[in-house]
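Next up: some structures, all given as C-alpha cells.
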Structure 1
Amino acid sequence: MRDFTCPNCGQRLSFENSVCLNCGSALGFSLDDMALLVIAPADESEHAGAVDESHYQLCANLHLAECNWLVQKGPIAKLCVSCALTRTRPNDADTVALAAFATAEKAKRRLLAELYELKLPIVGRDHDPQYGLAFDLLSSQFDKVFTGHADGVITLDLAEGDDVHREQLRISMDEPYRTLLGHFRHEIGHYYQYRLIGTSQDYLQRYHELFGDPEADYQAALDRHYSEGAPAGWEDDYVSSYATMHPAEDWAETFAHYLHIRDTLDTAAAFGFAPAGATFERKVLGPSSFDTMIEMWLPLSWALNMVNRSMGKDDLYPFVLPPSVLEKMRFIHTVIDEITSNPAKLAEVGAPVEDQNQQLDQR
C-alpha cells in the first residue's frame, strides 16, 4: 500500500481518508491513479492531484460502507468498483451488522487495490453471470452463515468483524492468525484457482505435483480434517494446518500468504524500510524475481516480529515458510507473472468461465 499524501498541503494520509484533517480538502481514492485526489471546483481541478467536482463524487456507499472511492457523477448515485461487487448486505434495520459491514468493506477495498496492482483480472457477475466475482456479506446473528467460496461468490460471516468473536474462533481452531483481510485473501485464492489455472494442462500438471488433485472429494476431506486434524509433521510442507485439508485449501492458503507478502513489502518500501524494488511500481523481472522477493521478505518479517514483541504484541507474521511452501508460492508467482504479462492470456482468463461447480470452505 502506498504512502499517501494530500495533493493540496502535503499532509500524510491513510488509504481510508475522505477528508484531509490538515487543510480540510475533500478527498477521493482513484483506483486508476492509485492515489487520493482532491475533489475541487472546476477552476481549481486543473492542478495536479485534483478532479472536477462537477464530474466526480464519492461512492454512494460513503456513509453505509465508509467508502472513499471516486466515481463519475451522474443523475443516479453510483457504486465504486469495489462496492459494486457486493451482491448481498445486511438490511437497513440491522444496525449491528451494518457496522460490521463497513469494517468488512474496508478490508475488501484493500484487497481489490492489491489485485489491481498485480493486474489480476477482476471479472464481476455483470460480465460472467455464472462464475463472476461477487460478495455476500451476511450477518449470522439469526441465521447460520458459512464463510466460503462457491462458483465465484465469496460469502463472509460479518461476525468475523467482531474482535472478541474472531479471537475466540482463532484460539478454538488453534490458528496463529485470523483477520478479515486474511479471509478475503484466502477466498479470492479459490476464485483465482479456476481463473488462472482453469484447464491449462501445463499449469494443471504442476498444480497436481505441488498441491495434489483439485478434484479430490471435498466433503470427505472436510470431514476428515475436523475429525482428525492436521497430520503429524504438517509444518514441513504446508503454510498452515488448514492447508492440509484439501489441495484447493492448500492453494488458497498459499495464495493468501503471497498477497500478505506482496502488500506488506510494498507498504514497507513506501515508508522506506524495505528496498525500493519491493514496490509494485518497480517490478522485479525475470526468473529470479521470486527469489529476490523472498530475500527481501525474510529479514523484514523477522524485524517486524521483533518490533511487535517490543510492544508486547504477538508476532506480526507468525508463520514459517519451509522450502516446499516456497515452491508452491513460486508457482503462484510464476502463474500470475506469466498471465498478467501476456495480453492474450490475460484476455483468456478474463473471459466467462465454463462449468466449475466449486463450493469450498465451510468455516
Structure 2
Amino acid sequence: MLRSFCLALLVAVPAALACVWLDTPLPWLIGPLFSTASACMLGAPLAAPVQVRQAGQWAIGTALGLYFSAPVLAVLARYAPWIALAVLFALALGVAGAWLLRRVAGTDPATAFFAMAVGGASEMAVQGERHGALVERVAAAHSLRIMMVVGTIPFIVRALHASASLPAFVPAASEVHYPGLAVLALATAAAGAMLLKRRDLPNAWVIGPLAVALALTAAGIHLSRLPEWAIRSGQLFIGVSLGTRFTPAFVHTAPRFLASVAACTLVALLLAAGFALGLAQLAGLHWGTAVLATSPGGIAEMALTARVLKLGVPVVTAFHVSRMVVVVLAVGPVYRLFARRS
C-alpha cells in the first residue's frame, strides 16, 4: 500500500503544480484528482490508505471550523430558514434524479435512488446495500458525480465571479502559532474525529474537527490558524483519495448506466444552479455563495472553492453540513416512499 501511495504522489504532485502554473481553481485538489483517476483507469497500481483520506479531511474540517466566530454564527442564524429550504430541495433533487435515472437507464429503484441521492458516497453505498441496491453501481455513480461537480462548478464560479456583496469571512485566528497548533490538532483529532468515529457517525474526520474548531473559535479561544501548507496537503490527500477510487473496471461498469448518471447529474447541476440563483435573490446571498452552498458536491470541495474565491465559507459549510446530516437520517424513509411510488 505504501508503494502504491508513493506512486500516486509521483503522479499527483506534478499535476497539482501544473494546475498551479495554469492558475486553475483548487489546483491541489483538481490536479491530483484527475491525474490519479486517469492513471488508475489506465491500469496504474495507485492507492491511498484510509489514513491519508482522514488526514486530508481533518485538515479541511479544522480549517473550516476556524471561520465560525460568534459574530459569524449570529450572521448564520439569519439563514436558518433558507438552509432548511435548501435541505428539502436536496432531498427532492435526489428523488427527481432517481426517477429520471430509473427511466433512462432501466435500473432497479434501489440502485437508482441511492446512486442519485445527494449524500456522501460511502454513506449512500452502505444504505443502498441494506435496501438491495447494486453497491458497485452506487459507488461508481457518486464517483462520477463528484468528478463532474469538481470539474465544472469551481471553474464556472471563478470565471463569472464578481465582488461579493457579503462582508469577507476570514479565520478568527490570524497567525500560525505552532504550540497552539499542536493543541488544536490534538483537540480536533481526539475530541472531535475519533469520538465521532467511535460512534460510527458519517464524515467523522470532517465533522468532528469542524465541530471542535467551531466551538473553540465561537468561545473566543484562538490557538492558531492552519498553515497554508497543511490546507494544500489536505487538498492533495483528498484529491488522491478520490482519484484512486477509479479503476479499469470503472470504464466497463455498465456504459449505459454511467452515461445515464452523467446525463442525470448534468440535469441536477442545472436545477441546483437555478434554485441557487433564486435563493440568492430571496436570501440576499452572493450568487456564487448560493451556487456553492446548494450544489450536489461535497462539503470539502465546495467549502474549499468558497475559501479560494473569498466567498461565504461559513455559509457554504453550514448549508452542506445541514444537508449531510438530514440526508443521512432521512434517506431510508424517503427511499421507502420512493419504492412504493415506483
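All of the numbers you see were taken from the coordinates with simple rules; none came from a lab. No experiment lies behind these values; they were computed from the predicted model shown. Cβ atoms are built from the backbone, for glycine too; each structure is taken alone.
Structure notes:
- Answer label among 1, 2 for the case where FRET efficiency 1/(1 + (r/R0)^6) of positions 98 and 186 (r between Cβ atoms, R0 = 35 Å, to 0.05), calculated from the coordinates, equals 0.90: 1
- Highest-scoring label, criterion being distance in nm of label points 7 Å out along Cα→Cβ at positions 114 and 194, among 1, 2: 2
- With log10 I(q)/I(0) by the Debye sum over Cα atoms at q = 0.06, 0.09 Å⁻¹ derived as -0.20, -0.45, matching label from 1, 2: 2
- Which entry (1, 2) yields the derived value -24500 for helix-only ellipticity at 222 nm (-39500 (n - 2.57) for each DSSP H run of 4 or more, over all residues; to 500): 2
- Calculating relative contact order in percent (Cα under 8 Å, 6 or more apart) for structures 1, 2 picks out 2 as the one with the greatest value.
- Distance in nm of label points 7 Å out along Cα→Cβ at positions 10 and 178 - highest-scoring structure of 1, 2: 1
- With log10 I(q)/I(0) by the Debye sum over Cα atoms at q = 0.14 Å⁻¹, for residues 122-297 alone derived as -0.94, matching label from 1, 2: 1
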